Structure P
Amino acid sequence: MIQIIIHGRGGQGAVKAAQLLALAASLEGKYAQAFPQFGVERSGAPVEAYCRISDEFILLRSHIYSADYAIVLDPSLLNVKNIIAKKLLVNTKKHLKDSFTFDATSIAMKIFGRPVVNTIMLAAFSFFTKTISKKSLLEACKETFSGIVLKKNLLAVEEAYKKIK
């Protein structure tokens, strides 16, 4: 079983990212669960969302205490929270030792006009970890979004893959 914690701030799409990740995994025939944890529910407040992915039915229903991966949507959270995982994927232009880094904000600002980086960071997660495929991520977006929001998220995933390569 793979356990993932997504750290973000309210409005960045951490909860939706966990849901999309779980949906993409289920589209590949895997078992998955996604659930959030909120503190103060307001825009900009720290938010955590969790996702488990397994080839077998998941019986565990608790908080994730020891993550395989942490996806950090806002790098300022590294100074605020003690983020522990075997591997980190951080949205930043900086190079961080022992972490995957990717500048999702620049893509988000270009496409959405604001730093909503969830699908972009999932594309980077897909690329770096091979946990889910790009095809499944795109399909999960199609099942979740519609209209202009769908078009922008599909473009965001494609742009992320172009930038990574």
Structure Q
Amino acid sequence: METLSYKNEQISYEMIRKRIKNMYIHIKEAKVIVTIPYKMEKGKAISVVEEKKKWIFDRVRKQKQNPKEEKMTEKELEKLKQIVQEKVPFYAEKIGEYPNKVRIRDLNYAWGSCSAKKNISINEKLAKYSEREIEYVILHELCHLKHMNHSKQFWNLVEECMPDYKSIRKELK
């Protein structure tokens, strides 16, 4: 167990090594779990956690105040479905790649995902976010249809379709 300090508060977190490419910080039921690749130096992981400590403390505080995150209202889910139905074809046309299926699901690990079978899932929790943030996630996942990684070409494609993606992306973190 590691300890993180912020404004006279302390939180313990567990660091787990797995066979993954990227580091992830999960906060569930006010518990913090940091998953890192085997090859990542522990010191590097700790400094990333330090950089994200304000966000971590905010999320933990929010989850302690409201242990079960609010369910999406029917109106919010309808708004999300409408945006997805409108923006998937719009960005698919721009990119020149079309998904086989698009689903809105309760994902605990990401805002969206794209499978090798060209199926896209969008996290229903995005219903609480702005249309622009939802659009970014849709675009991000659609770009994976062309580049199944986060290479320079991938990010260039994202930027080509949404030049301000970096500022939107920061809001989601």
Structure R
Amino acid sequence: MAALTNQDVQGAWSALTQEVRTAVLLTMRHGRPFGSHVPFVVGSDWTRAYLHLSRLALHTQHLLTDPQVSLFIAEPDGPGKNPLALRRMNLQGEAAILSPHAPSYKAIKEQYLARFPQAEMMFGFGDFALWELRLEDAHFVLGFGQAFVATAATPSRWVHQKVDRPPSEQA
């Protein structure tokens, strides 16, 4: 198997986030992870993702208490696919409401509505807000033996994940 370049991994995460429109948002509820299925859009790289959430939803209540989040994006399973080799990306960071007065708000709203035109009506509801996920760490799996990590400090630098093995198992 040929080694993947940063450009290969960049293209793969971009393709995954274009193909897959929903993710699992993990928030903290009473000190435990709580998963919700949410539509999302990404910014210019993986360090920013945007959600349009209702204040009435449990996950939003959790974010108002504890902004720590994880966003899990996965290729759908299906017949003929090996579920253990599906592309998947786990992102961690914090969430904050994106102010309608923020310079990027209009462009993000347009991007969101281009992807989810059925959400237009909800932008008029007072309990909905755009949330910005400020993501710090990424773990991206492209298949067996193809796991990569990156940080927000260098988002386009993907490092192959090395599994630490006990000294007794190292050759």
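Here P(r) over Cα pairs in 10 Å bins from 0, in percent was calculated and came to 9, 32, 35, 21, 3, 0; which of the structures P, Q, R was it taken from? Considering all the candidates, the number was obtained from Q. Given a value of -14000 for helix-only ellipticity at 222 nm (-39500 (n - 2.57) for each DSSP H run of 4 or more, over all residues; to 500), point me to the structure among P, Q, R it was derived from. The value was obtained from structure Q.
Every read-out reported here was derived from the displayed coordinates using simple, explicitly stated rules and does not represent laboratory data. Note that this is a predicted model, so its numbers are computed, not measured.
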